[in-house]
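As structure tokens, here come the structures.
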Structure P
């Protein structure tokens, strides 16, 4: 890593500097001049594989440990799946910080991620992938089906992670963003999944954003819509299963190292 790059990364470990960094992002440059292209392929151009839903949302010992250590039953409460999901989302947002430039190595499970970041200063912030894994694991731990959604731009450069969560009372998968503490509806107040959000953007419309929280602030929401959502929604994928061995697999594309998210979103 170049010295100048290292210095820039170190500066962004300070919350005020990171907030300023996002605030000043060039949305036009990030989005480009091309319309939103839907492709849903792997980063090497191959078709996405199929995944069994039962494997993607399966519960393991790590989820039971997570449930007990962080008292997730108390955090979630006794409401509907939506109410439990929002309670865990707010709890995660209040107790961990988000930084898109955080590259610190962490275990590929919610327990390890929380152990390294829970109620710690901003320099221990976690990136969108870690937030999505931690959020999905917390939900699985309380009996709610959930999995990370990898969102990539058409040229596989822009990237962000959200989560799909199955709400039994609605019989529907809905999209939540644990990095920014939010969820999405249409103008009628109906909750949206990732495909519906993407369709709105292709129709020159946009979703209504609820609960937005950028590290304790409400700033940069317009930057968020373009740089973290619209520019990243050409390709939607997830992992084959949530086994630890699968979470650790990597592929290299164009000199960049990616964890493997190469399956269709299961429903």
Structure Q
């Protein structure tokens, strides 16, 4: 299928045309369309630049594409512009600017915007802390199926942040987050199951979390598990420690 470059390209048509292409071919197509001002292509190309898909990683170029798409009110690009500004990807970190863009994305209804904005509100980064406001945003994202937000909703109920402790509600949200694929939710749910004496189920979720958890989380959790009186937890803790060290080792 050849994509006519002289007509507006819908997200669905763009996705259809990218299907089956290798990353380098996809990057070339996206560049052509992005140069013509297509906001969806600009946003996708920004992510390709950020990830190094089909091209060398280039955070500065990613920032530029996100900025161009955001100027056309592309909601995910607005959120990603905030991510670049928060983390200093292609720019000097600017929490105030990140907060502003997350707010824009959140107010437009984007679950990732709601989640990222809530994180800054909860931690008081770039603004006064607003725990209750953060919870409302996490809930909005969770209701859209955002697994990471579900875990944080569970944490609010578990820790009693801005509300009474509700262990049953926390468990439900942790379970939903775990089933949604968030490794932090899987670890949270495993912890609840361990407290209930459901060791086999807990270990199963810990092994699931190992598939996607970042090395620092694996290393920290492994230290706790290796101190457990339960042999099954010590075993999975050893597996986590090994995996964390392997992920931190650059390929030869």
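The table that follows gives values for the structure above.
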item	result
Cα Rg over 2.2 N^0.38 Å - structure with the largest value, from P, Q	Q
Which of P, Q yields -22500 [helix-only ellipticity at 222 nm (-39500 (n - 2.57) for each DSSP H run of 4 or more, over all residues; to 500), calculated]	Q
Origin of the value 3.4, where distance in nm of label points 7 Å out along Cα→Cβ at positions 28 and 196 was derived from one of P, Q	P
Mean count of other Cβ atoms within 10 Å over residues 36-43 - structure with the largest value, from P, Q	Q
Origin of the derived value 2.4 (distance in nm of label points 7 Å out along Cα→Cβ at positions 76 and 188; candidates P, Q)	Q
Ranking P, Q by relative contact order in percent (Cα under 8 Å, 6 or more apart), the structure that comes out highest	P
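We did not get these values from a lab; they are worked out from the coordinates using the rules stated. Note that this is a predicted model, so its numbers are computed, not measured. Cβ atoms are built from the backbone, for glycine too; each structure is taken alone.
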